[in-house]
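All of the numbers you see were taken from the coordinates with simple rules; none came from a lab. Everything numeric here is computed off the predicted structure, so don't read it as measured data. Cβ atoms are built from the backbone, for glycine too; each structure is taken alone.
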Structure I
Amino acid sequence: MDHFDSSAVQAALPYPLLIDSLSLGLQLQIETPARSFFAPNNDASCVLIMPAWKAKEVFGVKLVSVWPSNKDIGLPTVSGVYVLLSCENGLPLAVIDGTELTLRRTAAAAALAASILARKNSQTLAVLGTGALSVPMVEAHTSVHAFKKILIWGRQKTKALAVLQDLKKLGIEATYLEDLDATLNQADVIAAVTTATEPFINTQSLKPGTHLGLVGAFTPHMAEAEPALMAKAQVFADNRMAVLEKGGEVYQAIQQGLFLASNIEGELADLVSDPSRSWRKNDQAVTVFKSVGFASLDLIAAELVYQSKAN
């Protein structure tokens, strides 16, 4: 059995390769039962269990822990481990760092959606949030589009400046903006990666033609954007059923009678199956990609990690 730590996962999953693998892999038959959700402390912390498999090939399961209070003590909010098994004999193939796997596949999926849904003349990328996903989001999005400007917004300036330094080490120049509305007003593509429980993205602050990736809200009671935005935008999901059940903004918009489940125009597998189609109605439309994560993404990425040992 092989073991892949975070550095090995990084090396095995460069974004161009991972994004291409997700685009191809999502067109294959992968079984993904509903993920299990547990709150062992009866608070905001939780454990997610996400299985997926390809019959006669591989079976994978990810254990993810989400501890929002960790950000106050300098520990990661999200951590996890991934176990890959053979479907031929049931033997374990690999144990993989699930934290890095999750970060990279999440960023890659959002960038893949943006590469299809965002305007081709988009010039400015804004990442909202300064947690572990902020740098991966920039890396992934810049691997699919040549942005002229990159903006970082976060509630804590010190954390935002630390993100800028991390990006600079990667050869990526970015700018910190303290004003949220100014950030939204400038952005053509936005990736929101916070653990917000109350909406902070104002619909009126988005300029026409914006593409918005909503990644941070992964439970029905979380939200980064106003649920009312769902009724005014073209909405796409990473996985339709998962978003209807757990995608905060979409879930709340439906509960408030602002949006219908049938209004979701497609999911990531639809987008990659017909990438040449003009999914965007026009250059003035606001497109939303709502992501809560689903197990197929993990399995595709985990297989890629495992296969890297042969290279």
Structure II
Amino acid sequence: MKFMISGASGFVGKALCTELIRRGQSVRAAVRSENLLIENTKAISVGAIDSETNWADALRDVDVVIHLAARVHVMREHATDPLAEFLKVNLHGTSNLARQAACSGVKRLVYVSSIKVNGEQTSVTQSFTELDKPNPQDFYSISKWQAEQALWRIAQETGLEIVVVRPPLVYGPGVKGNFAQMLAIITKRFPLPLASVYNLRSLIYVGNLVDALIVCATHPVAAGHTYLVCDGEGVSTPHLLRQLGDAMRYPAHLLPFPLSWLRILGKLSGKSDQVERLLSSLQIDSGKIRRDLNWVPPYTLQLGLQATAESYRRLELR
């Protein structure tokens, strides 16, 4: 089977290409420029992703596309019309790829969406499922939801098999963004005012996400379905910090602090979104993919956190 991976030079893309090759599959990597160095992987430069992207070379003789490339959350947004920028890549770029894939004879396209399509948070006793009414609340998640709807229309029109996967925060060795910032703060041994937080958040280790994507790309039952994926059990912010700290040998120092004060500090500092993610819950029920596709995450949350922390610590000691 021949795979084409868009966004192959990204955090998840590199791990996916490496695992597919390890399993003996043929992989073609679609990247912005031909600078991807993965053994036995042919990189095809497709340039910017939008409604005009030419995917012909990347799609030639391909059986399955796994579409990872996207415009993600931008910390310092400078676009005059941010929604239009997200739609250009995440909606129009995805629709263009899907239509060209169908014309090229591709059988299936696996689309990596986001749990943010379901919403921003749950209660401690609630979990998101595939049956929930979508509730995207920012430009990124709106563009992802619109892309999902466009893909289902294209599937009806062309016969292209579509599988949508909505992961939560992805972590693992080499992770960047908010997760990397958290690791950096732990290594500085600053006291953190988070001991009073009681929440539960679902995460997914990059190795588990890669495994789930391959199952969705190859299992005959997966076509036509949306799947929520996660490691399994949720983890509270204090427990997450303690596990990461112990694995890096920098024990996390957590202090009790009123949550209302933390939210006020978040507003004053312009970091309300980051603070809310530390305080709120976001749980996922991944029962559907486990039942439909007999999928079991190959790595536990503890193993994933340990591998991530140890990798970060090795880099710090260089």
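Taking FRET efficiency 1/(1 + (r/R0)^6) of positions 30 and 158 (r between Cβ atoms, R0 = 25 Å, to 0.05) as the criterion, the top-ranked structure out of I, II is II, with the highest value.
For the set I, II, ranking by mean projected area of the Cα convex hull in nm² places II highest.
Using the calculated result 0.85 for FRET efficiency 1/(1 + (r/R0)^6) of positions 102 and 118 (r between Cβ atoms, R0 = 30 Å, to 0.05), pick out the matching structure from I, II. Of the options listed, only I reproduces it.
If helix-only ellipticity at 222 nm (-39500 (n - 2.57) for each DSSP H run of 4 or more, over all residues; to 500) computes to -9500, which of I, II did it come from? Checking each candidate, the match is I. Structures I, II were compared on Rg/Rh (Cα atoms, Kirkwood Rh), for residues 134-237 alone, and the highest value belongs to II. For which of I, II does distance in nm of label points 7 Å out along Cα→Cβ at positions 278 and 294, calculated from the coordinates, equal 4.4? Derived from II, not from the others.
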